[in-house]
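Bear in mind these aren't lab numbers, they're just calculated from the coordinates by the rules spelled out. Bear in mind that the values here come from a model prediction, so they are computed numbers and not experimental data. Cβ atoms are built from the backbone, for glycine too; each structure is taken alone.
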Structure P
Amino acid sequence: MSINIEAEYKFAKEQYASLGVDTETAIQALKSISVSIHCWQGDDVGGFEHNGSQLSGGIQATGNYPGQAKNIEQLRSDIEFAMSLIPGKHRLNLHACYLDNLGGFVDRDQIEVKHFESWAHWGRERLQGIDFNPTFFAHDKFSDGLTLSHPDRAVRDFWIEHGRRCREIAAYFGKQFNTESANNFWIPDGFKDVPVDRAAPRERLTESLDEIFEKDYPKELTLDSVESKLFGIGAESYTVGSHEFYMGYALSRGKMICLDSGHFHPTEMISEKISAILLFYEKMLLHVSRPVRWDSDHVVTLNEELIEIAHELVRSRRLSDIHIGLDFFDASINRIAAWVIGARNLLKAMLFAFLEPTKMLQEKEREFDFTSRLAYREELKTMPFNAVWKYYCEQMCVPAGISWLDEVRQYEKDVLSKR
C-alpha cells in the first residue's frame, strides 16, 4: 500500500474517531455492498436478438461514442474490465434481450433457460449474482404503445408468456448463484395524449400481471418487483404503470416495489420515499440513475441526492432487504468509463453514509437539539472522506484515484478503437 495513502488514512481515522466513528467498521460495511451493474450501458440498450428492432417506449440512448459492444463476447469483455476498476464483488443486471441466441433469432415468448446458461457460466467466478429484467420495449408487438395493457388479448398473451419465461430464468440464476435474483418488471405502456379511459388499461395490466405471477417460486431463488414511471417518449400524458398503481399492486400481491431515481417528477426525491416504503414492504429494489429535467438516465454523479439516498439506506438498518442496482445509458462518452464513474460514485456515497455518526445525530434529534444536528452534519461534509475511500480501494486492489482512467484509455486504444 502507498505510504502516502496509509498516512492520509491514519489521519482520517483519528478525525472520524473524534466524532465517534470507526473507519474500519465503515470499510467492512462497504465490503458487504454488492451493486447490480447494468449490462445495457455497454451497447446502448441494444441486446442480441438480431431482429432489427429499435429502442422505443421512453427508452433512448444518445450519442455515438466509438467502441460500442457489438456482440455478447465484446459486452462480457467490457463488463469484466469495468468491474476490475470497481472495488468489491458485484452483481450483473441483465435484460432478457441480452440472451445468447445460440445462432438464431428467438422471439421473446420463446426464450428459455438455455439461452442464458452461458451468462451463468461466464459469471460464476466473477459475480455475486445475476438479476433479471423482462424486456417489454423495442419490439413490433409494442407498435401501439401498449403491451400487458393492450386491448388485444393476443398481444397481451405474447407478453404474458414473455413475463412467465423471464421468471423461470430469474429463478435459474438464483439457483446457480445461491442468492435471490431480483426480477424487475417495467413496462412502457402509455399514451401520448390524455386518454378518456384511464381505468381500463390499468385493469388489463392488473389481470396480465396476475397471470404472469400465478406460479410461485421460492423467495430464496427469485423476487419479483414492479417499477413505475412518470412518463416516457410517446407516453407523455399517461403512463399505465404509475407509482400509485404499482404501490397498490405490489403491496396487495406481496411483490417488491422498485424505486428508480429518474422516474418521478423533477422535484420529487426518492431519498424521501425510502423510509415510507420500508414500513410496509419486506424488501425493495432501488435503481440509481441521474435525471436531467426528465428520466434521461445520465451517468450517476456524487451529487446531494445520491448521498442522501445512501444515508437513508444505511439509516434504515435494513440493507439486507434492499437490492441496489444502476440504471443509466450514456453513449456520448466512453461506455466503460460511464460504468466505472457511476458505480464508484454509488459506492463512495455508501461509504460517506457509513462514516456518519448516525446514533449520535439521532440522539441530538430526539433531544430537539437541532442546532447540534445541523452543525455536525455540516462538519461531516469536509471531513477527510477521500482518504478513507482511497485506502479502501487499495485494500480491494483497484486504482485509488483517477489513475483508473489511464487504464480505460489504454483499453480504448487496444480494444474499443478496433471494433
Structure Q
Amino acid sequence: MIGGSVISAWAQETSGGRAETYRLLNLFGDVFERIRAEYVEPVNDRDAIENAISGMLTGLDPHSSYMNARSFRDMQVQTRGEFGGLGIEVTQENGYIKVISPIDDTPAARAGVKPGDLITMLNGQSVQGLTLQEAVEQMRGERGSTIRITIRREGTDRPIELTLTRDVIRPQVVRYRLEGGDIGYIRLTSFNEQTDVGLRRAVQSLRQQAGNNLRGIVLDLRNNPGGLLDQAVQVSDDFLNQGEIVSTRARRPEDAQRWNARTGDITDGLPVVVLINGGSASASEIVAGALQDHRRAVVLGQKSFGKGSVQTVMPLPGNGAIRLTTARYYTPSGRSIQNTGIEPDIEVLATRQEATANVPRGPEREADLRRALRNEGGVQTPAGTSLPPLQLPPGVAERVQRLPAEGAPAFDPTKPETDFQLQQALGVLRGIAAAPTPQRRAAR
C-alpha cells in the first residue's frame, strides 16, 4: 500500500534537495487514501494505481504508455509475429469486414475463404457497429477453439456459413507479387521480428519468377504504422551498400547512437520506388528517409505521418511494462521528421477528392496529436533542400500524373489496377529501366 504516512517517512530520510518531489509524492498518497476510504463504491487498489501510472505516462506525449500484464503479452505476440486466429487479412467496407487475402495454409484458406468476401456475422452476431479492431479481436483466440463466420460472396445468392478452428497464424507482414512480369511489388505491413527475413525471401522469389527480366522494385510502406527500430535498420541496409541509415539522440549525449549500412544490396542496384502516405509512420519513415537521403530510391505518394521519436519498452516484473519515449531519431542528412514527416520526391494523391480544398487533408498526423514532441535538433533547411538533386531520365517525372482521371474506379485492395499510386510507381520504374544505361545508373 502507498499511503501518506509511508511517503512522509521516506521523505524525512531523504536529503532536502528533493523535498519538493517527495512532497508531491505525499500528495499522491493522500489522494489515493481518500479514494480508497471515501469513493462511493469500493475501488480496486491495482486498478487505481495502474490508472495513475497510465495517466502519468500518457501525459508526457502521445506514444508513452503503461501496459498491464495482458497488454504486454499481446504486444510481445505482435512483435514475434504469431498469434491464434483464422489467417485472413481484412479491411472494413460499408460496415462489413472485407477479406483482402487469406494467408496460405491457414484455417481460412483451407475453408475456401476468398479475396473480396464480406464477413457479415461472427458467431451469429452482426459485425455492423464493430470497429475493425474489435472484429479482429473476436476472430483471434486460442488455438483449437472454433468460430462460426457468415460470408456474403459476389455471384452467390445465399450467405455462406463456415465453422473454422483457430490455429497458430504467422501473419504475412511481407506480401509480394510480380507486376507485368518485370517489376517486383513488395508490401511491408509492419516491422516485427519477421520483416527483414520476409523481405529477403520476397526479393529472392521475385528474381526466380522474373528470371533476368526483373527491372525494378516497388516497396510499399503505405499505412505501415512502424514497429521495431532494428528491423527498420536492417530493411534499409538491404538496399544500401554504405553510409548512415539513422541516428538517435537521447536526453544524455552519451546515449546517442548511429547505425551504418554494410556492403551488400540484395537487389544488386535495381531501381526502387518507395510508396508512402499519411499512415506511414515511425520505422516506415526511417526506411523512406534513409533511402531518400542516399537517393537510393524515389519516394512517391503523400507526406508521411511525422513520428520521429523512439520508444523503449521497459518490463516491470510481474506488472506488465511501460513504453517510454527515450530518443528522437534523425535521417542520414540530419533531418528530424518529428511533426513534419517525409515529403515525397513526387507527390501523387490516391483520390481526386484529396485535392479538393473543402475536404479534410487526410489522416490525422503526429502534428495533430496533443503533447506531441517538438521538432528540434535537426537541420533547419527546408525539406529536401539539403539532399542531392533527384536524377531521373528525361521525361519520367513529367509523365507522372498527380491525380486519377475523373470517373476512375474506386480503389479496391483486391484489384491492383485500381491502385492509382502503385500504377504511377510502375510507370516511373519502367521509365528508368527504358532509359539508356548511363542515365539509369545516374538514377540509382
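Side notes on the structure shown:
- Computing Rg and Dmax of the Cα atoms in Å across structures P, Q gives 25.0, 80 for structure Q.
- Structure responsible for 4.5, with distance in nm of label points 7 Å out along Cα→Cβ at positions 137 and 265 calculated and labels P, Q on offer: Q
- Identity of the structure behind -9000 (criterion: helix-only ellipticity at 222 nm (-39500 (n - 2.57) for each DSSP H run of 4 or more, over all residues; to 500), calculated), options P, Q: Q
- Per relative contact order in percent (Cα under 8 Å, 6 or more apart), the highest-valued of structures P, Q: P
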